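*Asks:* Down below are the structures I want you to see.
Read-outs throughout are calculated quantities, based only on the coordinates presented, and are distinct from any laboratory measurement. In this text, all values refer to a predicted model and were calculated from it rather than measured experimentally. Cβ atoms are built from the backbone, for glycine too; each structure is taken alone.
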Structure 1
Amino acid sequence: MSKIRIAVLMGGRSGEHEVSLVSGASVAKALDPERYDVMPILIAKDGEWSLDGEPVALVPGSDGVGLIASLSGGVNRVVDVVFPVLHGPFGEDGTVQGVCEIAGVPYVGAGVGASAIAMDKAMFKTVARSLHIPVVESIEVYAPQWRANPGAIRDEINGALPYPVFVKPARLGSSVGISRVTGPDELDAAIDEALKHDRKVLVERGMSGREVEVGVLGNDDLQLSPVGEIKYDNDWYDYDTKYLPGRMELHVPADVSLDLSDRLRDVARRAFVAIGCEGMARIDFFVEDSGDVRVLEINTIPGFTPTSVYAKLFEAHGIGYNDLVERLVQLALERGAPA
């Protein structure tokens, strides 16, 4: 039986480049070399793709197959499936998924539309509200309007949202560019910081309660993980808290009632289906002190080290890391090449 030729994409142009490198290396290592011919593709911060130091590109082949094409006169290599382990813009937002669609290659995870909606937190909120999926109250701020009339935007925020608020880029992850704002005097600096990363910014109501997560696995027949709870030693779940050792603890299963667990898993399923996700996603929630459940975001390419939340959620569900990676590849192949 011939090996499945799989390209694992890692790195990328976003502010989550380093996190992606760790995730991608973990995925590549988990793929059984007896079954897979793994091509680890490094995407540099400037966007150049390389394989073993040689510049390459993913292109459609003449006989209907995808190719990892050498750009320096080397050998072109057929690819059967792509596993994008990319976080943030230019990877998790539908752009790389579009490249795979053009090349006609099956790929792991959500398609172009679902990836774009999930990456854009403001767009996701619009879809979610239309389907009565509970989300956090927020106000959108756009760079041109902020430059033209910051006073009007300040008045809108101060009139609509109690402090503290969280100011975040609309299309980024890993808590990059996010600020917790405790009063009006901190608002301008937080918006300016978020606008360094994205032309669209969300200002969200701060909440008091618990941060919990649910993993989803599958295309049509969905498996939902147990609920996990994130606990940390900081005022909020910032970048350092997420990635520095010992700053965050994941408790799976979370200490929640059966009723709350069922509600969270039901909303996770509805959110996954609502935007047309496939393959995988991690749904992040906030459970307020009142008991109300709010979806924070959908991560269509969650962190993928063996200690990352998504992997730990499914480990508690009886699916180990290597088996999880294998299942995701099989889901991509079952979905098949883009039409």
Structure 2
Amino acid sequence: MTDPDNSTDLPRPTHERPYADLSPDRVLDAVESVGFDVDGRLLALNSYENRVYRVGLADAAPVIAKFYRAGRWTDAQILEEHAFAQALAAVDIPVVPPLAHRGQTLFRYQDLRFSLSPQRGGRAPELDDPVVLRRLGRLLARLHNAGAAAAFAHRPALTIRSFGQEPGAYLLDAGWVPPELEPAYRSVLDQALGEVHACFERAGDVRQLRLHGDCHRGNILWTDAGPHFVDLDDARTGPAIQDLWMLLSGERDEMAGQLAAVLAGYREFRQFEPRELHLLEALRTLRQIHFAAWLARRWQDPAFPAAFPWFDEPRFWQDQVLSLREQIAAMQEGPLPLVD
């Protein structure tokens, strides 16, 4: 897998208090501006990157209104995500695509950008159930078949630079790491990124395709009809394993069993290249670094200190050092075995 010199998708702060002026009245007015008759019911849903609301309508089922964070995605990138969701839905892959009104899916109200989608319920998948994992493997294989049929022109790629080097440099340069822990964090970060590079080199030139990008259990809902994806906000280009590894957890032998169940379903619809397993722990390491930088860059948003109060405490950074050391050992141990 190569690591091209892509520009980072990490956002720059654009407002000291983002969403401060997104009042309930403005949310309702925005939805009404598209032509919907709102009935005044409004429920804020769990979301940090964007702001998401269930909006009641007078003569129809509620819709989900998603207000995009300023400065993160360009219009072209958002529209490419929308087109990807629509393309998946067109081949019966269960996602929740945005609603189109007069041929548009991205709407503007004053300085706000937002989209609307139908409400879809469900529960979190039972990821300790091999039957569930196998079914998710089938679904992801179908998503990847569709993702491989074309390429993103505007959405970014998952690279070592954008998910590891630049976020790590930002954390150090902006002074987020406590001074007494900075030498240890800097050292372990350098070691971890060195091992990430080694994992990518061992994997070789792995095929890149359009991905869900953030396929954790919170972005998958399960109903009696099966699973569906509810958020493609982090869709990007990358290796297939990026959409698989977040379904795995626990000790190494537990993850090997879970991987076997996922791949049993995946291989029913798509070939899996075993070389990608060299990337599994490397991608987990990059996500850890990227996540810390994401919290740091969002700290001016009042929702973040309230939801993640432990982030600016020394204990968090002590744990980061220990966790990165564990990741170094995991990457050195080699890929998970393929269990039949």
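*Asks:* Quick check for you: by relative contact order in percent (Cα under 8 Å, 6 or more apart), which of 1, 2 is greatest?
*Replies:* Values: 1: 18; 2: 22.
With respect to relative contact order in percent (Cα under 8 Å, 6 or more apart), the highest-scoring structure among 1, 2 is 2.
*Asks:* Compute FRET efficiency 1/(1 + (r/R0)^6) of positions 71 and 207 (r between Cβ atoms, R0 = 35 Å, to 0.05) for each of 1, 2 and report the one that scores greatest.
*Replies:* Max of FRET efficiency 1/(1 + (r/R0)^6) of positions 71 and 207 (r between Cβ atoms, R0 = 35 Å, to 0.05): 2.
*Asks:* Given structures 1, 2, which gives the highest value for mean count of other Cβ atoms within 10 Å over residues 255-262?
*Replies:* Working: 1: 12.0; 2: 20.4.
Biggest value here belongs to 2.
*Asks:* -9500 is what came out when helix-only ellipticity at 222 nm (-39500 (n - 2.57) for each DSSP H run of 4 or more, over all residues; to 500) was calculated for one structure; which of 1, 2 is it?
*Replies:* Working through the options, I get structure 1.
*Asks:* Which structure, out of 1, 2, was distance in nm of label points 7 Å out along Cα→Cβ at positions 111 and 127 calculated from, if the result is 3.8?
*Replies:* Among 1, 2, the structure yielding 3.8 for distance in nm of label points 7 Å out along Cα→Cβ at positions 111 and 127 is 2.
*Asks:* Any idea which of 1, 2 comes out highest on mean count of other Cβ atoms within 10 Å over residues 79-86?
*Replies:* Structure 1 gives the largest value of mean count of other Cβ atoms within 10 Å over residues 79-86 among 1, 2.
*Asks:* A value of 2.6 was derived for distance in nm of label points 7 Å out along Cα→Cβ at positions 103 and 327; which structure in 1, 2 was it taken from?
*Replies:* This value belongs to structure 1.
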